[in-house]
Structure I
Amino acid sequence: MKSIEELLRPNILNLKPYSSARDEYSGDTGVFLDANENPYNEPFNRYPDPYQRKLKAIIGDLKACSPDNIFLGNGSDEPIDLLFRAFCRPGIDNVVSIDPTYGMYSVAAATNDTEVKKVLLTSEFQLDVRALLNAVDSSTKMIWLCSPNNPTGNVFRQADIKHIINSFSGLVILDEAYIDFAPGSSFLPHLKDYPNLLILQTFSKAWGMAGIRLGMAFAQAPVIKILSRIKYPYNLNILTQKTAIELIGKNRERVSKWIEQLLSEREKMAAYLKTLPFVKHVYPSDANFLLVKTDDPKRIYKYLTDKMIIVRDRSSVALCEGCLRITIGSPGENKELKEALNSFKL
C-alpha cells in the first residue's frame, strides 16, 4: 500500500483544520463563555461534541473496536463524499467501482470531478477480480465495493475481496450497509490487518434508524484522523447523538429479533414470488430486499404505485434489465403486496 501521505491530495495533507471551541475544551460541566452560545434554552443551546465521544464509546463496545477506528457521519453519504474530497484531485485522479451498485459513489465522484471506471459484475453478480484490478492505473486512488451489494442483494466471496485489498496500493472502500442480514460476512474483525481498508456501515437498515441519519466508517487510525480533520466541525447534531445513544441501549436485544423476522419474511416472499406467472427469476439475497426479474417491470411498478405500494424499478440499471427491487416489510405490509400481486394481470 502507498502511504497515506502519498494518497492524500497535497492541499489536504497541508491543511490546517478549523479548531472549534469544543476542540479546545471537551468537558461536560463549567461556565461556558467560549463559543458565543446563548445561555438559555438548555440543552439545545450548546454545540454538540464534535467528536461524538460518548456515542463512539458505545459503538466501539457494540462493534468490538476502538473508538479511534470510528468516524461518524450524517449517514454513510458524508464519509463517501469526504473520501473523494480527501484523496482525489479533481480532474486528475480516478476511482474504480463495481457496476451495478449504490448510486451515491458515482454522484459523489461527479460532484468532486473524479472519473469513475465502472467494472461489470459477473453474470452471477460476483466480482470480476481480474477486470477490477486491470482497470486500475497510476491515478486510481480508491476501489469501491458494496457487500451485500445494492441492488443485487448478494455478498461477495471473502477470498475475492481479500485479493483486491492485497493487490491494490490505494484505498479499498467496502460498504457493508446490509451486513447485519448476512451474519459472519463482515470484514470488521479483520480491520487491523488491512491499513488500506475502510468499511462503511449504517444504523439505517437493521437498526431502523434511517430517520436520524447516522453512518459509520471504520478504518485504521491514520485514515480516521484525515476524515475527522476535514469534516464540518459539528457534523452530528445533539439530537442525533442523544437519540442514537438511547436507541442503541433500548434496542440492542431487539435488533436480532427484527433481523430474524425479516429474514423469515424474505424467504416467504421469495417463495411466493416464484409462483407468479409474470416473475421470471428471484435472485438469492443476503440483504433485506429481493431483486426480482419480471416480464414487465414498469407496468407492475405503476400498478403497485396506484395501490400505494411502493417498490423500486431497477430495470434501467446494468445487469438488472426487467428487475424490480422489493424491500421486505412487516408481515402486514408483505401481505398487502401479495394481495395486490394476486390481482395483477399482464
Structure II
Amino acid sequence: MDERLQNHARILAHYSVAAQTREVITVDAPSAAEPLVVAVQEALLRAGAYPVVRMVPEACGTNFFAHGRGHHFDEVNPLEKATVRHVDGLIRIMAATNTRALSAVDPRKQARWSRATRPLRQQLLKKKWVLTLHPTAAYAQDADMSTAAFTDFVYAACLADQPDPVRAWRDQARKQQKLIRQLAAADQVRIVGPATDLTLSVKGRTFINSCGKHNLPCGEVFTGPWEQSAEGHIAYDYPVVHAGREISGIQLVFRRGKVVEATAEKNADFLQQMLDMDPGARRLGELGIGTHYGIKQFIKNILFDEKIGGTVHLALGQSYAETGGRNRSALHWDMIKDLRRGGALYLDGKLWQKDGVFVKGTGI
C-alpha cells in the first residue's frame, strides 16, 4: 500500500481529530474512498477509538433529491440527530466519481435541505471534525491532470509525502500564528486588485489558525468580518463550484456590508437564488487568507483552492462562532480572489502583502 495513503490516514486519526480511547468517531465517505476509509479505520482502532464507518454509494445523493418528498428536505431523521448528539468526532472524506452529479437538482430543494440541517451542522462544529479528499479520476479531470499526477498533488498538499507530516503541520501552525498576531492588532483590511477594491473591518474579531485540524489539506488564517463593514467591489478570478454547479465571472458590489449588485457570466440565476436564500446570505461570514504556498494551481475544488498561498477568500453567509462573527445563514459559500498578479492587502492603510507575497517581517 502507498505509504502516503497510510500517512494521510494517520494525520486524520492522530492529529486532525486526535482520537482517544473509547471515543466514537464516524467516518463518512462515498464508496470510491474505500482505500482511505480502510486505512482510517485501522488508525482509529490503533488509537483505541470506536470507528463507525458510514460508506454510502454516490448515487444515493442524486436519489435523495430526485425522489425525496417534502419532509425529507425540511426535516432531519431522528437517527441522524441522535448520532450527532453522541459522536465524539467526525471524519468526512470526499471522493466524487462525478463532480457535477447534482447539477440538475432543483436549487430550492438544496436550499431547503441546507436550512433543515443547519442546526446539526452547528452542533458538529462544536465537536472534533475534519474534511478531506481522496483522489479520483473525476477530480483529476476537473484539475486538468492525469489521475496519477492529481494523486501526487493531493498527497503533497496534505503533507502526507513528508517524513513526519504531523511535525510539518505543526511548523505551519507556528508560521501562521505570526500572521495572526499582526492581524489581531488591525481594524481595517483592504483588498485591492484587478476590478477589485474592497474594505472591511476585523477589529476585535478572532483570527483562527487553520492548520490541518478541520480541513486537510489546510493552510489559512480566517475570521468573521464585521457584518455591516464591507464597502466596495470585488471580481472573483476563479469559477465557484457549488452544489454541483459551476458559476464563473462573479462580481459583487457591497454597501454597508450587504451585496447590492451581483453578476456572473455563467449560472447567474443560480447565484441570485443562493443570495436570496435568507437575509444573511448577502453578508460576509468569513475572510480567509491562504498561506499554503505548496498549493499553486487552481483545481476547481474549494478545499484546496482557498488555501493557495497569495489568495484571499470571502464567504457569503454563515459565520464561524469562534471568530466572533454574528452572521447567520444556511449558506456558507467561499469565493476566491487571486492576489498574485497585481493584487495587494493593506492593514490599516499599510501594505502587508504585494502580488501574493507577504512583506518582510510578517514571518511567512
Structure III
Amino acid sequence: MQGYYTISTPDPLQQTTNVLRAELMGLFQVNNVATRGRGRVISFGGRLLYDADASYDEIQRRFRAHGYTPMLRREKGEDVLLAMEGLISRARTGNPLVNLLLFVVTVFTTLEAGAKMAGESALPHLLTRAWPEVFQTLQIGAPFAVALLGILGVHELGHYVAARAHGVRATLPYFIPMPVGGLGTMGAFIAIKSPMKNRKVLFDIGLAGPVAGFLVAVPLMIVGLTLSSVQVPFFARGLTLNNLGSSILVDALVKTFAEVPPGGTLSLHPIFFAAWLGFFLTGINLLPVGQLDGGHVSYALLGRYAHWLGMAVFALLLAAGSALSYNWYIWAFFILFGGLRHPPPMNDITGVGPLRVLIGLLAVVLFFLILVPQPFR
C-alpha cells in the first residue's frame, strides 16, 4: 500500500509575526494582526498596558534584536503598533567644512549687502578696488551683517541644541548666501538626520529656534532704535520706518524707545532693519503649516488635526497674497514645495503635557505680536 505525505513549509512572515508578538507580552495586548506594504510592515492592533513613553523604549529594544523598528499610532480609538522592517541607521551629519565655507561666503555677502544699504558700492565695484577700500566698505556693512547673522545663527543653534539634548542627530547650521542683490543671505537651516521619538521632542526642537532667535532680535531692535535718527518730513529718502510694515510688538517698541514727532519718521539704522527681518522671519516660521517650525509645534499639540489647520493656513496665505501683499504668494509657494502634511513621530500617542500646551499657547500669542501683515510698503 502506497502512502502520500504532505510536508508544510513554515511561512517566514508568520514566524516573524509570532516572534514579534511574543516580544509584546506584558507590554501590549494584541487583539488583531495584519500586514502592510507587501509584508514589510506588520500591524498589531490592541492596547498598551503601560505608559506609552516607557513602553515604546522597551518595545524598540526588543524589536531591534529582530531587525524591526516600532511606530506607535492611535487609529479609531485603538492603539496600533507598526513593526517596520529594518533599523534606523546612524546617518552622517555632514562635513563641517561645508558649513564653514557657506558661513564665510554668507558673511561676505551680508557685509556687502549692509554696505550697499549705507550707500557704498555694490559687489562688482568692490572687486575692482584696492584691499583697504574694500575693507573699509565691508566694515560699514558690519552692523547689519553681524546682527542678521547673529539672529539667524542663534535661531538655528536653538534647534541644534534642542536636538542634541533629545538625542536627535542634526547637522550644524547651513547658511545660504545670496551673492547678488537682496539681503546677502536667503537664511539658514539645519538638517535632522534621525526621526523624532515623540511629540515632546518634536515640540521642543520646533519651538527652540524661533524662541532663541526672538530673544536675540528684541535687544537688537532696541539698539537699532536708539541708533536710528528722526527725519522730517516723513517721506525722507533711504530706509525709513514708513517703508516697512509693522506689527503690534514693533509698534510698541518704537513708541517706547524712539520719539517720532508728528509728520516725521525714523531713518532706520541697519541693526534695526536686521532685527525687523528677524521678527518677520520668526513670524513666518511660526506659521502652523507643513515643515515650518510652527508646523512642528502644531503637530506636536494637535496630532493629525494639524493637517486640517495647515490647509486652512495655506488658504489664508493665498487670500493674504490677493488682499494684502504678493509676498504671501511667495511664502505659500515655498510652503507648498515643502509639503503641507507633517510626518508623525515614532511614538505618536504620547502627548506633550500641560506645561508644553501652555508654552504653545504663548507661542500663538507671540506669533500675533510679531506678525507683519504687509511686510513692505
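Each value in this text was obtained by applying a stated rule to the coordinates, not by laboratory testing. None of these values were measured; they are calculated from a predicted model.
Mean projected area of the Cα convex hull in nm², for residues 35-186 alone was computed and gave 12.5; which structure, I, II, III, did it come from?
Values: I: 11.6; II: 12.5; III: 13.8.
Derived from the structure labelled II.
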* For structures I, II, III, which has the highest computed value of Kirkwood radius over Cα pairs in Å? -> III
